[in-house]
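No value in this document is a laboratory result; all are computed from the given coordinates. A quick note: this is a predicted structure, and the numbers were derived from the prediction, not measured. Cβ atoms are built from the backbone, for glycine too; each structure is taken alone.
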Structure I
Amino acid sequence: MSKNLEYFYYPPVNPQFFFPRSKFKRYRGFYTPYSIESKFFWFLFRNSNYLRLFFKVNQNKIPLPVATIKRMTGLEESEPFFNLGTKGIEQKATIVVNDGNNKRFLKFAERALSRKLVINEAEVLLGLEKQSVIKTAKVISFVNDPNFICLTTELIVGEKFKLTKLNNKVFGLLSVLPSIYPNKDNGTIEVFSHGDFCPWNILIDKQQDIVLIDWEMSGYKPLGYDLFTYIFQTNFLLHPKKEVNDIVSENKTYIDKYFERYKVNYREYLIQFASLKVKDEENKANSKLLEKYKLLLQLHDLQ
């Protein structure tokens, strides 16, 4: 029978992250703020023991079937970190266990779309075990229950990538990623893509190598999809006031360099990327990015 542990929750309103009280220092590195406001509040929260005492809850109050998850994965005696995920049709929980030699990362999904995404990630990760181009996590177990999906992988311990602008190291990874599987060419080029290539899905391990995580959106996409995701998704979320044309100008050197090797004009693929993102965001409730991608599509479809 699992212990009824105490957890700190964050943020104070609409909590998403639950840190075991006795191991807060161990798990606090699994949350990384990006915006100025979140960095300020997180600084106060992580550095004030007194403040955190106002935001504690028993494990049985976490809105997840914690006991079931622990029993199913043999983690009854562990004290994991829980991330409930972003609310919406794709919502899923991620769970981190970092107890001595017991290091695991879990994705737990109950909703139809989130289940589909986790199944896709499991299949992709199993396929990636056959290659040596990209560093990523290995699958430990996969449970496909009628009521939920649970994927367990090894836990990659590393530093979250904080650079929101492209550099040569990240660009190099973007350039070799399509080489894992053969390209498709049906008039336009499609390549194997991560699908959510953003700083928060990149870790730097102890060998200072890039480790790419969170493959649930991966598959064949139009050429440059990952490049444009890193450029636009990151800026739209973290620098919402920045103008679209300024984002393009700041990254034009990397955009040209990427597409030169395929001898195609980037604009056609930018339009395809923006069109796909508009469709994706239209399917989400309360999308913060829909108008941004509509503007991107409008500006470059007319040029």
Structure II
Amino acid sequence: MPSPGADRRHRPPQGPETPHRVVRRVQFDRTAIQRRQAVGRMPAAFFGHGSPMNALERNRYTEAWSAFGEAVPRPRAILAVSAHWYVTGTRVTVNDQPPTIHDFGGFPRELFAFEYPAPGSPALAQRVHDLLAPVSVQLDDRWGLDHGTWSVLTHVFPHADVPVVQISVDRAQPPAYHYELAKRLGPMRDEGVLVIASGNVVHNLEILRSGWKGAAPGWAARFSAEVLARIQRRDHASLIDYLSLGPEAQLAIPTPEHFLPLLYAIALQRDDDAIVPIVDGAAYEALDMLSFAVA
């Protein structure tokens, strides 16, 4: 069944090119990821996924995602947390072959034909179930991979040959719950599992401008920069209580589903982990593209 998060339709871009404009110029340092391989621990990552059209496009965001995929050790499997599986309760996909879900409207036919045929992993789904006990986790064989997951992974792992399991975001729970829940997933980083979270730091479809070609408005740029600064100084408490960051927070995050995945990434940061920015920028005025790794 469709997730409530999927009911908030993305508006398609118009015109011959997709307007992507940069807020800050983050340079991805792939050596920062590679240096960590000796630790034997997989990184975790948050991706600002933006429009599902990124699956078909090549731009500075998708190129940075590809660079991350080339730098990261090959994972045994991937656990994905997507803003677009926003339902009541905690669920995890248990399919051997999860379907590619096209959870949007109004986009070109090519996007609806797109498939990301990565295998699933019932064993990883069971591991998630066990790690999160006594939280009730439903093993779900109806959902699959939504565009918050596949629009990114098609660039990170373009051959779709790494098993992927997706976990839902429980809409009935507050931010602190998600942060603490994510901490329980920490052992998987030592088991060859790459945890990716997908959302957007700024995501306001009510003011999104499909024909926009300018720089990000000042409020959005300030908010994104403030979030990144707090991530870098490990100020997790203020990010859990994100609405306390001021009036720009309510404009940036009018609904929580695209911000909550970020909490899953930072919750997995350990004492010796650094924050490695992957890319940043803005699209359509009200979508922030900040992506970073915990490694």
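If distance in nm of label points 7 Å out along Cα→Cβ at positions 234 and 250 comes out at 0.9 when worked out from the coordinates, which of I, II was used?
I
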Consider the structures I, II: one of them gives 35, 22, 18 for semi-axes √(5λ) of the Cα gyration tensor in Å as calculated from the coordinates. Say which. I
P(r) over Cα pairs in 5 Å bins from 0, in percent, for residues 130-193 alone derived as 4, 11, 14, 16, 18, 17, 13, 6, 1 - corresponding label from I, II: I
Comparison of I, II by distance in nm of label points 7 Å out along Cα→Cβ at positions 58 and 274 - largest value held by: I
By the measure relative contact order in percent (Cα under 8 Å, 6 or more apart), tell me the structure among I, II with the highest figure. II
Out of I, II, which has the highest value for distance in nm of label points 7 Å out along Cα→Cβ at positions 170 and 202? II
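To which of I, II does the computed value -8000 (helix-only ellipticity at 222 nm (-39500 (n - 2.57) for each DSSP H run of 4 or more, over all residues; to 500)) belong? Write down the numbers at each step before the final one.
Numbers: I: -10500; II: -8000.
Traced to structure II.
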